[in-house]
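Structures incoming, each one as structure tokens.
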Structure 1
Amino acid sequence: MRLKDKVAIITGAASGIGLATARRYLDEGARVAIVDIGADRVRQACEQLGGDSVAGHVVDVTDRAQIDAMVAEVKRRWGRIDVLVNNAGITKDARLVRMTEAQFDQVIAVNLKGVFECAQAVAATMIEQRAGVIINASSVVGLYGNFGQTNYAAAKAGVIGFSQTWARELGPHGVRSVAVCPGFVQTPILDTIPENVMQTLLEKVPLGRLARPEEIASVYAFLASDDASYINGVAIEVSGGIMM
């Protein structure tokens, strides 16, 4: 088990990629803090996963007080923090000429500032340990842009910049920072994409299908493990070759 006794915090962990990652981490021997915004969703995820190696935390990643309280509780319970997976994210899509300020601000608050807040909250602990990894969920949209996603693309591009900057700042303390750029994954976040648009996207993927959440989770598991101990500051595309 590659993650035996490692302590991981996963945001947006009650569904989709986050839940798949939590399950994979547990299978690999980790202790996992399930972090999400809805109390019912957190409870249901913990019930699905079960066991003493899971703890649920209801947290809004735009609320620093809630983040700090969660981090303190994880440290109290398990004594350390080895992995942070910044997975929480939302979409509020619209073309530039129609996007409202509220739509822009909401996505930036969760997908960009929330990543900053969570990373800053665990950084001191990881520096003190001289070990840890921060894994940030970016997207191929952060690399190449996407129609109707000015806010989402900006946030996901910013996350790559975070990862590279933190790799330089934290690397000397033994802490790694990486970004993962999934393509289009079978999760509820795609429900807003019209069927004809989705078909066009699939035609661009050489593998001819969407990714399964478990396929992204396997990359997160590798990056959290000691097998990836020299991977730092990169943005890893996991997209089925969509931009070839």
Structure 2
Amino acid sequence: MSDVAPAVVLDSVRKTYQLGGQPVHALRDVSLRLPRGSYTAVMGPSGSGKSTLMNLVGCLDTPSDGRVVVDGENVGELSEEGRTTIRGTKIGFVFQTFNLMPRLTAAENVALPMLFQGVPGRQRDQRAEDLLDRVGLGDRTGHRPNELSGGQRQRVAIARALANDPALLLADEPTGNLDSETGRAIMEVFADLHAAGNTVLVVTHERHIAEHADRIVHLLDGEVEREERVAEPRRPTAPQRRGGEP
């Protein structure tokens, strides 16, 4: 996998917060590259800097020092409006808590990011249906979140994250609210997305989830403790279920 034009570059990144008048060094001199089409997991104990790293890569925050480059854009040099544009067009987010709109159907939830980008209605509807079919929910397009299982809601969230064809898919503890069987099914979806060429970054505290990636980055006290290549990434073997549980 070539490193010529990586999806994400972190060069000597530091992030310091002020807490009670005292500096808190959330990240210390972190350098990292995510090649396009790569599948990377970030692990570490609470307070290791995982959330800060995710916020910087997701253009939700800017570094105190160093460079964060996402799809060729230096995040630290962008205005808030510029970072919002990148979040809307180049990054897809998948959260532990799904964050779906309860009054909207699955298809309407998936179409929402495209609405914000001005995509015409018919095109939005067709792409939403195509994405839901891609994650195995082609027969649940008209269902609202309360009519779906936890695993199905997370599949909707993944489809929504792909709505604007992002350069990068970020997942923050994507199986944290799911039982183990449903979690395995969701990781199958990520494996399929990676196989299709998507760049995936997963933040997790669970070793068995991280082992689905090709590389694991271990953070400790705001620093990269070590990087680990996964010799044989886990790949779910159960057939993907369409429509039903999970």
Note to self: For distance in nm of label points 7 Å out along Cα→Cβ at positions 63 and 95, which structure out of 1, 2 has the highest calculated value?
What the structure shows: 1
Next item on the list: Name the one structure among 1, 2 that Kirkwood radius over Cα pairs in Å, for residues 23-102 alone of 14.4 was derived from.
Entry: 1
Note to self: Going by mean count of other Cβ atoms within 10 Å over residues 7-14, which of structures 1, 2 comes out largest?
What the structure shows: 1
Notebook entry, point to check: Once volume of the Cα convex hull per residue in Å³ is calculated for every structure in 1, 2, which label goes with the largest value?
Noted result: 2
Next item on the list: Figure out for me which of the structures 1, 2 the number 26 belongs to, where relative contact order in percent (Cα under 8 Å, 6 or more apart) was derived from the coordinates.
Entry: 2
Note to self: Ranked on mean projected area of the Cα convex hull in nm², for residues 127-206 alone, which label among 1, 2 comes first with the largest value?
What the structure shows: 1
Check: One of 1, 2 was used to compute helix-only ellipticity at 222 nm (-39500 (n - 2.57) for each DSSP H run of 4 or more, over all residues; to 500), and the answer was -14000. Which one was it?
Finding: 1
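Any read-out appearing in this document is the output of simple, stated calculations on the displayed coordinates, not a laboratory observation. All values reported here derive from a predicted model rather than from experimental measurement. Cβ atoms are built from the backbone, for glycine too; each structure is taken alone.
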